[in-house]
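The structures considered in this document are given below.
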Structure I
Amino acid sequence: MKLHHLTNSRSHRILWMLEELGVPYELVCYQRESTLLAPEALKRIHPLGSSPVLEDNGLVLAESGAILEYLQETYDAQNQFKPTTPQAKADYRFWLHYAESSLMPLMVMKTVFGNLDRPPVPEMFRKIGAMFGEAVQKTWLNRRIDTHVNFVEQQLAAHEWFAGDTLSCADFQMSFPVVAMLARRAPEELPHARRWLSTVESRPAWQKAIEVGGPLILSAGG
């Protein structure tokens with residue numbers, strides 16, 4: 001098994017799950033270009049040229065949710081990372097898809113509209129870009145993100161983990177957006193999300209993933 005891992009990226013959650021499973025794997029690390037994009041070398045692995053990409057038994061898998069489900073179905077023989085009760089299974093499925101379909105697009109938009117005053121935007125357009133970005137955030141984007149942030153906080157106020165009382169792939173998938181979300185909030189905000197992240201960060205598998213794959217540092221601005 002080989003994981004193509006872009007440092008400081010969403011592929012960290014795949015690395016975390018591999019460590020939780022305890023299965024052997026080879027890690028191939030890539031650094032971002034000066035544009036913060038993934039390097040062209042990743043296109044030799046998968047046409048989309050993004051990370052994570054998992055190679056296993058002749059399969060080449062992209063997309064975090066698809067990889068997590070593959071790992072669970074293939075290597076989690078005791079279903080320790082997939083709940084079994086009807087409500088927990090429903091929550092599991094929801095959060096596994098929600099992370100990338102609803103939450104992360106807004107977080108990416110926050111990054112884009114918050115960085116229109118710097119390269120690669122041409123210098124002559126940066127002033128108007130900053131004004132435009134600020135207007136979009138104030139009039140629509142920030143309020144939409146707040147709705148989602150409060151939704152996540154409410155879930156973690158009621159449950160220890162995203163899909164109930166046990167760690168699951170839903171937590172692996174939500175780890176990246178939660179880290180990004182908390183980077184943009186004051187330390188006293190979102191206590192339940194911070195409790196969840198503190199519990200995650202105390203796990204040996206998370207710590208090992210950081211050790212081998214590099215830190216996950218997402219700034220308040222992006």
Structure II
Amino acid sequence: MTPIIAPSLLAADFANLQRDIELINRSDADWFHLDIMDGQFVPNISFGIPVCQAIAKHARKPMDIHLMIETPELYLQAFHACGAYSISVHYEACTHLHKVVNQIKDLGCKAGVALNPHTPVHLLADIISDLDLVCLMSVNPGFGGQKFISRTFQKVEQLKEMIQRAGSSTLIEIDGGVNSNNALSLLNAGADVLVVGSFVFKSEDPVNTISDLKKVPA
């Protein structure tokens with residue numbers, strides 16, 4: 001399977017955001033990944049609804065919204081209105097996860113759940129068939145450019161087995177520290193979507209870097 005590549009705009013140049021969006025538009029990337037941080041759920045603030053609206057005006061690929069925020073259910077409608085293709089909420093932030101997943105689906109978006117590095121995948125066993133996407137954090141959430149946590153490989157394998165056992169078509173997304181050194185191993189373990197931030201935007205040729213990732217054999 002050819003991997004889905006989702007560049008994270010958290011690593012883009014915010015002083016030249018339209019330029020970097022148009023760069024992704026003409027690349028082989030599949031999605032835009034937007035990390036929304038509130039300074040409460042994670043120790044950082046990124047950008048919110050107004051910036052998402054501005055991105056949507058120029059983005060020509062689906063927007064994959066990752067809500068690293070408290071009470072995400074309060075903001076689902078707003079991000080849907082921004083043009084979200086998929087919305088992922090954190091397991092750790094949702095008391096009534098099944099309800100929130102259904103709210104996302106009722107809006108017409110793909111529904112995802114993200115897990116922090118310390119959260120075991122078996123906690124999703126009762127809901128895996130309802131999910132379009134599981135986002136495994138392979139770094140501690142909040143900041144870009146962190147070192148990849150190697151335990152992620154085992155979590156991908158465990159999650160893939162759970163998905164197959166349930167007969168589900170849920171995609172596995174990896175967010176954090178993804179690069180050319182670990183991409184193949186992640187895909188072989190069962191990953192479907194690779195979120196890439198600094199590795200793309202800090203490369204000498206981001207378009208070519210994305211193209212090379214798309215060619216990584218799974």
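Here the criterion is distance in nm of label points 7 Å out along Cα→Cβ at positions 80 and 128, and among I, II the highest value is seen for I.
Structures I, II were compared on distance in nm of label points 7 Å out along Cα→Cβ at positions 88 and 208, and the highest value belongs to II.
When FRET efficiency 1/(1 + (r/R0)^6) of positions 120 and 192 (r between Cβ atoms, R0 = 35 Å, to 0.05) is compared over structures I, II, which one is greatest?
For this comparison of FRET efficiency 1/(1 + (r/R0)^6) of positions 120 and 192 (r between Cβ atoms, R0 = 35 Å, to 0.05), the top structure is II.
The value -9000 for helix-only ellipticity at 222 nm (-39500 (n - 2.57) for each DSSP H run of 4 or more, over all residues; to 500) was derived from one model only; which of I, II is it? Computed on structure II. When log10 I(q)/I(0) by the Debye sum over Cα atoms at q = 0.10 Å⁻¹ is computed across structures I, II, the figure -0.47 traces back to I.
When you work out distance in nm of label points 7 Å out along Cα→Cβ at positions 56 and 160 for each of the structures I, II, which one comes out largest? Please list the in-between numbers first.
Details: I: 2.6; II: 3.5.
Top value of distance in nm of label points 7 Å out along Cα→Cβ at positions 56 and 160 goes to structure II.
Taking mean count of other Cβ atoms within 10 Å over residues 8-15 as the criterion, the largest value within structures I, II is that of I.
Which one of I, II has Rg and Dmax of the Cα atoms in Å, for residues 96-135 alone, as calculated from the coordinates, equal to 10.1, 30? Traced to structure II. Calculating relative contact order in percent (Cα under 8 Å, 6 or more apart) for structures I, II picks out I as the one with the greatest value.
Quick note: the coordinates plus some simple rules give every number you see, no bench work behind them. Bear in mind that the values here come from a model prediction, so they are computed numbers and not experimental data. Cβ atoms are built from the backbone, for glycine too; each structure is taken alone.
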